[in-house]
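Enquirer: The following blocks contain the structures, represented as structure tokens.
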Structure I
Amino acid sequence: MQLIRFAVATANFDQPLKDALKTALDTGAQGVQLALHKELRPDELTDTGRRQFLHYLDELSLKISSLHLPMRRELIDLDQLDERLAEVRKMLDFAWSLKVPHITVRIGRIPTDVESKEYEILRQVLNDLAAYSNHVGSTLCLTPTNDSADSMLQMLTAVTTGPMGIDFDPAGFVNAGQNPIKALRLLHAHVLHFQGRDGMRDIDGTGLETSLGRGQVAWDEMMALLLEIPYRGWITINRTQGDHRIMQSADAIKYLTEIGYQ
């Protein structure tokens, strides 16, 4: 039985949304991750428009794997924090209206000092959002920003008011100088969304995204571990760089199939 499905992040295609959805089919994907504000603008989508959009997706036999919410500031930044939290709650409502279970979001790096004021602010903010998420039905998935697996686990353990998950990014862990296999073993119980993204760490300590299979992620071991867990969510191919992102997205799905997933 198939446990994992493949999606693509269509915002990377730089196409009008309807064209990007058709392109997603050509890559072999079964689903799409859509970017809020860039591809979907809740304020411009009426109830009728939402129903028509979902019907169009059904006609294409595509599902929305997740929504991505870009953040302009870290959640621990107190300037206009209430407005940003209201925006996140609004997007959680919108996600559920589309029956999308997960929103991925990069919140900024978790403070390393657990006794700091910044750490406590983030803990309170995440608990507030988790409580709201528990009410509406869609869940936030946090994308690490050079965070260690240990710090991610510690913070998520401190969120007790409702569900909150991890948007696991193997390339992000590689670029931060960490072993993504070890990170997944530690965090697997919290992983609700998984990015199909590869990368390598340069000699100067900087990270570079690569096409999937050309970086330092051990995909044979990674896929075996995902099936062992077992992970039952989406793998969203997220090729954010390069001049051939559509072709490389298709190649990534083919590659993961050929190494024995399906």
Structure II
Amino acid sequence: MNIDLLKKLNELINLNSEFWTATVVKSEGHTPAIPGMKMIIESDGNIFGTIGGGDIEKKIIDYIMNTGPKNPLLLDYNLGSETEESEQTTMICGGIQSVFIEPNNIKPLLYIIGGGHCGNALSELAHKTGFSIIILDNREDLSKMIKHIYVDVNVIDYNNIINYIMFSENIYIVIMTHSHQYDEFVLEKIINKEYKYLGMIGSREKVKTIFDNLIKKGFEKELVRNVFSPIGFDIGSHTPEEIAVSVIAQIIAVRNGKNPMNNNPLLFFL
């Protein structure tokens, strides 16, 4: 392997950065690459190395940036060969090229809606337990009140919140704004989107009121029942740090394939 490529891999690993490697594992016929050629694609779109250039390289970069694959996979590309058993490209070399995509340090993404004391405490634990974190809040002066160490706060208008979340079956969302009204507003905006985990902070009374409101507005009961709320495991938590412990434990359980849906008495009334 190219020594400069090895140095780059070592640098990214030491920085605990997210990146993908694309390695040519097979080439048949006329192709611009040979087995063993490797390219690094960083999460911000920067690349290092090459797998031959041209349309095939662009397709792979676009695929990774658009889908962010979490698991290794093998992709076959047709460079003008007569076979139709692989993805077509605009190249006319006449061969087939197989590329192995491997994710490295890819962390699950947690959106925290609300950067107050609880959101800040949760971001610290989420960072330490292997999550990438994005905090969204609508208060422009929040940074003057609370110092966020592990992640910057993105100041947004909650009316446009769906434009700031990359919904997929692999993301985690926690709603803990500074207002019950905002919590309900945000939940209504995103509840029917795609996610792996959706939780909302609140007392049983508050949660039941919000759930009832959503059902009256026509949201399916089963959809509402899938929201983790009151959020977190019941450990008798009160402080932001204790709340963060209960929430991150529940999120980790979901990440690890468990089904920790609260034994929430509210669910029996929905």
Structure III
Amino acid sequence: MIQDIFPHVFNNSYKDIRPAEGDPVICFKDGKILGRHDVDAHRLILPRADAKTDLIYLFSIDEDSYFLDLAPRDGQDGFLWFSVREIRDLGIEDQRMVFASFTAYHLAEWYRDNRFCGVCGKSLTIASDERALDCPACHKRIYPRINPAVIIGVKNGDRILITRYRQGYAHNALVAGFTEIGETLEQTVSREVMEEAGLKVKNIQYYKSQPWGMAADILMGFFCEVDGDDTIKMDEGELKYAEWIKREDIVLQPSDYSLTNEMMKVFKEGREV
């Protein structure tokens, strides 16, 4: 999955530090990240810090400290603006760069969308002791938002429910959805399967979680079994395809980045919970 960068070590502990010359910088503008795609080496090259000091520390991977530039200069030779979806589709072999881009995107969106206090409307400032924003007027402290969502592998013997979204991502997927206020994760699983496929489920079992920075999500995977009638009643407003597919017939996604793809893969190989 996208976060599986071992033996490299990701450290998101906040530090109030300034960049050193040559540190990697995520330049963020209009929802896109600045980079240079080395096609031959299958690498994504990021800009490097220079004399500019108004950069925000993000995280480290091994000994590299990554910084965020919310007001980058245009015209850097050979660099182009990429959406995170475009970065995902480039076929980058160094997964650190893809994971760093996704995670930086999550934080960049949060900084961009939280410039003013929601209580009193005053401009927010960056806290020096943790990843937070402070209102100097009413002293409200704002933390990064993470959206809980579930990925659901609904099993029916040696078949699993495969879906495709009506809009957006075009490849095979599983039932998925966000946890609502007042719900447990297990209740989210039951509700989403009923809403998207009209099916009751049982034996809900947790599988694994994944940070998904391009949507500010924390994804939690569950396997479960269809309970009773297995007739699919697809939500045509959400999905364009929903069918029971045998293990050997599952077509995986083009990349190994997502929890969804890993869950389809382990079912295909008979390794699910």
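Each value in this text was obtained by applying a stated rule to the coordinates, not by laboratory testing. Here the structure is a predicted model, which means the values were calculated and not measured.
Enquirer: Taking relative contact order in percent (Cα under 8 Å, 6 or more apart) as the quantity of interest, name the structure among I, II, III where it is greatest.
Expert: Details: I: 20; II: 13; III: 17.
Largest value of relative contact order in percent (Cα under 8 Å, 6 or more apart): I.
Enquirer: Given 6.3 as the derived value for mean projected area of the Cα convex hull in nm², for residues 98-169 alone, which of the supplied structures I, II, III does it correspond to? Mind dumping the intermediate values first?
Expert: On the way: I: 4.6; II: 6.3; III: 8.2.
Answer by label: II.
Enquirer: Among the shown structures I, II, III, from which was the value -5500 of helix-only ellipticity at 222 nm (-39500 (n - 2.57) for each DSSP H run of 4 or more, over all residues; to 500) calculated? Please report the intermediate quantities before stating the final value.
Expert: Values: I: -13000; II: -9500; III: -5500.
This value belongs to structure III.
Enquirer: Out of I, II, III, which has the highest value for Cα Rg over 2.2 N^0.38 Å?
Expert: II
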